[in-house]
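Participant: Listed after this line are the structures, all set down as structure tokens.
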Structure P
Amino acid sequence: MSNRRIILSTHNPGKLREIRQVLSTLPVRVVSLEDVCDLPEAPETGATFGENARNKALYYARATAQWCLADDSGLQVDALDGQPGVNSARYARDRLAGDADRAATDRANNDKLLAALKGVDDADRTARFICHLALADPQRVLIETSDTLEGRIARAPAGYNGFGYDPLFYLPQLDYTVAQLSLAEKNRISHRGKASLKFAKLLEGFLARL
């Protein structure tokens, strides 16, 4: 079976690296939006991670006439009534210049989160990462999976691996933040890693039926 090309609807090299590792044993070739023609960003207007993932997958699949895998993920903090939620990547947009790069955006998001939780006790800093994956062709959504990772928001960032809120997402059972884990460890326990493993099993069966 020749490798099926799948476009991962992201410009984030961290997400691409994680998905590629999980799908490395399957006859697929995963590329990012950086590897295809320049396209306008898909609008993220959904009220849930699932709705955004489905919309993005269909948008890019129709624009490229290829299979597209979309990931919509983010952070829910209980003390903030579930925020930043579906706005996780854009949480501190009001603090940033329009040309801010990913590193600056991550720093601003983390700084805003820490400020919002100032004075909140450790026991009340519970949070979860949520990931929803959707694979679509130009006509319909083919596969969907989702999963979560429970943890707590630390009082200061720690670790240099990962991206986004990883340096602040503390795992009490391991006494590490997600950014202190290796890529293999992260893929084993993270919301995206677990959702991707589920997706890999479903994709393997789907490809076998083609």
Structure Q
Amino acid sequence: MIASFEAAKTALVIIDLQNDFLHPDGAYARGGLKNADIAALPGRIKPLVDALRSRGGCVISTHFTLVPGRGGEPIISQHLLQIRPFLCRGDFMPGSWGHAQVDELGPADMSVEKVAYSAFYMTRLEWLLRKTGIEHIIISGIVTNGGVASTVRDAHVRDIGVTVLEDGCAAFSRETHNIAIEALRPIANISTINQALDCD
């Protein structure tokens, strides 16, 4: 069951639900990587986005980013290049269509560019949370075993209350998702979207 929280001190953090990951015209679809569970996430979490805002909470989106380097070529880590060789110039570029959060969710109240799995690594996320009085974050998005898990663990070591929406996250396989959720139980509240909607 979700821990009780004060909406005004709570943020829904949406991890990387970007066009380049989800849209049929995005980079991952071009590379042949599609997943029904991932594609369904925006529709699933939209009611919580609306409900949390109506109660005085906020929504923060994170955006995986390939920073343009010399000559405009994206800086891609060797690890990522090996597992996603289709990534190329223009993908996940700041300010681009592919970099934006999917239209179904619209712009967030605040956004954070990130260059690695964790939304805390070399970003302004912690600063935003502290400055806006956020004490509890609810995590949704992709992928459960990557950006979600890394962000949750980094929140934990920063003493930031964190809830993970089991049905608000997804990975490229359900087995991988389930294993990742179980691994997070010792350090986070594991909840569902409906439980979050019912919590005041």
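What follows is calculated from the coordinates using simple rules that are stated; it is not laboratory data. Fair warning: this is a prediction, and the values are worked out from it, not measured in the lab. Cβ atoms are built from the backbone, for glycine too; each structure is taken alone.
Participant: Work out the source of 15.1 here, i.e. which of P, Q gives that when Kirkwood radius over Cα pairs in Å, for residues 93-188 alone is computed. Let's see the in-between values first.
Facilitator: Working: P: 15.1; Q: 14.1.
That value comes from structure P.
Participant: Let me ask another. To test your reading of the models, identify which of P, Q gives 4.0 for distance in nm of label points 7 Å out along Cα→Cβ at positions 45 and 173 when calculated. Could the numbers behind the result be given before it?
Facilitator: Details: P: 4.0; Q: 2.4.
The read-out comes from structure P.
Participant: Here's another thing I want to ask about it. Given a computed value of 16.8 for Kirkwood radius over Cα pairs in Å, which structure among P, Q does it belong to? Intermediate values should be presented prior to the final figure.
Facilitator: Values: P: 17.6; Q: 16.8.
For Kirkwood radius over Cα pairs in Å, the value 16.8 is produced by structure Q.
Participant: To which of P, Q does the computed value 19 (relative contact order in percent (Cα under 8 Å, 6 or more apart)) belong? Can you show the working numbers first?
Facilitator: Working: P: 19; Q: 29.
Only structure P yields this read-out.
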